[in-house]
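Listed next: structures, encoded as structure tokens.
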Structure I
Amino acid sequence: MLYLLLFMAGAIAWMISTVAAGGAAMLLIPILGLTMSAQSVAPVITVASLMANPSRTFVFWQHIYWPVIALLLPGSIIGAIAGAYAFTLVPAHYLQLILGLFLLSTLWQYRFGKRKRSFPMPRWAFFPLGVVVAFVSGLVGGAGPVMNPFFLNHGMEKEQLVATKAFNSLALQSTKLMSYLGLGAITWQMGLSGVAIGLGGIVGVFWARNHLQRIDNERFRQYTLYLMPIGGVLLIAKAAGSF
């Protein structure tokens, strides 16, 4: 029964995150927090993401924006290794609180959707962004929506944004999983839970594919901007429960 519930949770989370450019991990964090220990959440989400994201990469492959990947990917690999190591040493709730507040602030940054861009985002900045976001992801399990304001401010839209994030996430999650395994931070039970969620995630991606192709860029931006503060609230709630 638990694995069936995790499968359904994965399907819903990845369906929502596909049409809103990320956030599956943040949607799953409070659910997993109720069913397993806090130290299990990040490795389980990593396994699930590693299963679900290849399907999203495959579906939107032709939309990947390679100039950004060339900078984002190396930074993400470096950050993922450092974050997985810090996972065994550092309490994550302070970072969760900071990230939650940042995501909540996006409502004001974009004037509740009335502004198309809130700050300039040069291409070179994707390397340090990859390092920071991957480091945080290694600690708390996921930080995908944190990237969305930077992608939007760089001028990326819809399928291009989803595809580029999915490809980067595939490499990021692979690095995190190898790091967790090397540090002995993952068990077979965590792996099975991640597989159940990941299988659901694959279903969710294909459910969402047609809807994403039908909506226009403005509706996509609305989905993305609404999901970011929701993710912020979930992170703040998770962090508050850890103090």
Structure II
Amino acid sequence: MNEQILVSPADLMGDGVFETLHLRPSGPWLLDQHLDRLARSAALLGLPPPPPVTPPAGQTGVMRIIYTRNLFHVGVTPIPEQVLRERRDGIRVLSAGLGVSAGRQPPWSLSTAKTLSYGTNFAARRWAARHRADDVIWTAIEGQVLEAPTASVVWLAGDELGTVPWEEAGILPGITAAHLLSLAPSVGLRPVQRMITLPELAAADTIWLTSSVRGLAEVVTLDGVNRKRSPWTARFLRLLGF
């Protein structure tokens, strides 16, 4: 039987927030960090603090929390095969301008909140698919790298493991990216958060897109240019528990 979820017109217009977590037999991965981001996103929309969550245990899958003005729902679905394939085989990525200046969004912008308004995000991925790619890396008008539609950008350049600073860029804070960088010193790498241009990113040793369920997916082509596979991908996946 399919579970029915009652929604209001406001819900259908994206007036809500959500979080997606990797559900492991031990419980939801990085649960506290996701709940903190959910509360922060809710506050940006003027929603009350979210209700408590009773996480399921003993399962593996995708746990999704949806919170709107009329609904609070926690559900679990299987991990899509595409996610497993991208984690294993890597992804082909195109760059595309988002048409915004980094960190200069209007005061009402919700770019740093994880809202339900993901129409543009999925449209970008469909555009990539029409051009024989898997995903997109968005750039600002000035040329700085921002994020992907459903992931953060992480790179390795020498001993520098870097990601884009979310507050400076005006993007969603990446939980998986931040966690990975926190582990960098344990494997002899130097964590950094800084703005980076697309040519600088292309010159990095390795590029990944990181997200909660995917973990990290290595960029194997960027704008049609093949990239050499990195031994760090398998090492990082093990480090993250995938």
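Since every read-out is calculated from the coordinates, none of them should be taken as a lab result. The structure presented is a predicted model; accordingly, all values stated were derived computationally and were not measured. Cβ atoms are built from the backbone, for glycine too; each structure is taken alone.
Observations on the structure shown:
- Here percent of Cα pairs over 27 Å apart is compared for structures I, II. The highest value is that of II.
- Origin of the derived value 0.9 (distance in nm of label points 7 Å out along Cα→Cβ at positions 30 and 166; candidates I, II): II
- If distance in nm of label points 7 Å out along Cα→Cβ at positions 78 and 190 is computed and equals 2.6, the structure in I, II: I
- Origin of the derived value -27500 (helix-only ellipticity at 222 nm (-39500 (n - 2.57) for each DSSP H run of 4 or more, over all residues; to 500); candidates I, II): I
- Relative contact order in percent (Cα under 8 Å, 6 or more apart) from the coordinates reads 19; which among I, II: II
- Distance in nm of label points 7 Å out along Cα→Cβ at positions 14 and 198 from the coordinates reads 0.9; which among I, II: I
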